[in-house]
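> Pasting the structures in now, so scroll down.
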Structure I
Amino acid sequence: MHISVIVCTYNRCDSLPTALESVAAQVLPPGVEWEVIVVDNNSQDQTRHVVERFCQSNLPGRFRYLFESRQGLSHARNAGIREARGEIVAFIDDDVTVGPDWLKNLTASLHGGEWAGAGGRIYPQRDFKPPYWFHIGGFLDVAGPLAVFDLGDVPGELKKPPYGTNMAFRKSLFDKYGAFRADLGHCGDNLIGNEDTEFGDRLMAGGERLRYEPSAVVYHPVPQERLSEKYLRAWWFAYGQAMVRQFGKRPPFWGIPRHYLSIFSRTLRWMFTFDRKRRFWWKTRIWMSAGEVVEIYRPSFATAAPQTQSVDKSPRSSITHRANP
């Protein structure tokens, strides 16, 4: 087995078949063996029924259903890694669509030893139209919740880690550097993320090279609620929490805690900015700083998971063999 595609899902039985159908349509070179593991992260809807029915009617034996009871995206991804038979492990979300050459293009450079991993482009769906005050890219970028990743048309070495909905790594790297951190990654309604970029940062800090593959394109839908100011404030608040968990508390400036300085200065800029895009950008910075403060003083912060953790070998997940006749 050369490649394992891991699709983690939680309560998205309606959109999941579209994502699986686009994965099933992949065209790879002759002789390349590949599989798809759909990890059900304790869904309460009809996810299991939908996946098992899909597995039985589409390329039986290639798609497998895996149930992971521990809530959290990192737990689900780590469970998929444990069960993966491929030498290369690729990841996408449960609501995206990909073209038939996505997997081939994303993993083409990983069959040798030069590259540890790869990341591709992530676009919003083709008909996406953001509000006029919503800015994507550049200094005023507030599109973090959209997971847009576009570094241009030229492939080459990544200087920043790829995003989880379009990335692949050699599986051996998880044994060497550990699994995705369980204290990061979405968990139910908790929006704290960064488990994907933290792992990429970990690899690059260890001297590994990651490649940008612009021809590996994923289209990521944008639900209307993610464009509301309420959701965006919550997302950036959670992002501030994730940054503290990943990097720790920033050093003080002249004895003053930097998170207090950030809130104060960003609030002043928000109050005296009248351009709608700039004003909202500063508002997201305020909420990000607020997330930092809350995480720094969270009573249980001292018990957070360590920076790295090994892939858990214990059999906490279960595979249904009915989906893999």
Structure II
Amino acid sequence: MRLIERSAGALALTLLSVLALSAAPSIAQPWPQRMVRVIVPLPPGIPTDLVCRLFADRLSERWRQPVVVENRQGADGIPAVSGFVSARDDHTVLCSFPGIVTINPLIYEKLPYDPSRDLVPVVSLADNFIGIAVSAALKVNSLDDFVKLARSQPGKLNWAASPGNPLYGFAALLKSAGIEMVQVSYRDFRPALQDAGEGRIQAVATGVGALLPLAQAGKAKLLMVHNPQRSPQAPDVPTATEVGYPELTLAGLTGFYGWRDMPASIKERIAADVRAVAADPALVERVASIGSVIRVGTTVEFAAAIEEQRAKIAAIARTMKPTQ
């Protein structure tokens, strides 16, 4: 009987040892262990989406796992963020502009997510360019010329801006320059560009990529970009600082956000791998070709950039209270 008991005990210990050994590789296996989903709160084909896709492709090669981009557009990114938060999946990340954190809390009384807790900054990817252009019919060649013209005709010129940083940036210009203009709102911003080209709107603010066709056709003049540096697509166009309005500087940051309580080890892994792939000259050139510039760093730097922009947007909102 004792022999049987000893044999049974030895067998149990052997089985436990085998189970422990078989489980060890899965426990030690680094993230990611399966397909990674990247949710983008914008339609396919625009600069932010393209930047997210370019990095997703490079990270897929590095991680040896599929990295699939899923577009959920509309409503200032709220459906995309809600889907991301509700997924509660440690293999899903959000690739987005900062407005989901910096602007949405200012324009919505209640959000289906907590911007400060549900969205964890992981790493920035690139800076997309936003600018201000005026109709060629105004016959102005600089921002200074435009400001002088607008001051001489208070309340007689119209302006339009796409939601987010372009709208707040133009609102800040009105305040800083001491000019009064009439805002025209559009549900779909494409007609605004057409109206600007035909002179029905005198000033328009949006992504540089959307403004360039008007400028190249001689229908509009691109006066400035809000970003800290000049756009590779429009190297002759000055920055806000260069035209005397450093307070209008706004970065069009695109970056990865993680989930609530995201382990530091995973944040560090993603950030380190993003920095590694961003060092590829081919990727730098490809990102520049769509009008953006690579901008990566540490998780702390990305979080600090978001907080800086949050404070700047909030200050503009308190002064101008622009409407979406």
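Bear in mind that the values in this text are calculations on the coordinates, not laboratory data. Predicted model only: the values in this text are computed from it and were never measured. Cβ atoms are built from the backbone, for glycine too; each structure is taken alone.
> With P(r) over Cα pairs in 20 Å bins from 0, in percent coming out at 30, 49, 14, 5, 2, 0, pick the structure among I, II it was computed from.
It traces back to II.
> I would also like to ask the following. One of I, II was used to compute helix-only ellipticity at 222 nm (-39500 (n - 2.57) for each DSSP H run of 4 or more, over all residues; to 500), and the answer was -10500. Which one was it?
Going through each structure in turn, the value belongs to I.
> Output the label of whichever structure in I, II has the greatest value of distance in nm of label points 7 Å out along Cα→Cβ at positions 149 and 197.
Sorting by distance in nm of label points 7 Å out along Cα→Cβ at positions 149 and 197 in descending order puts II first.
> Supply the structure label, taken from I, II, corresponding to Rg and Dmax of the Cα atoms in Å, for residues 173-228 alone with the calculated value 11.8, 30.
For Rg and Dmax of the Cα atoms in Å, for residues 173-228 alone, the value 11.8, 30 is produced by structure II.
> Same structure again: Looking just at mean count of other Cβ atoms within 10 Å over residues 77-84, which of the labels I, II belongs to the structure with the highest value?
I
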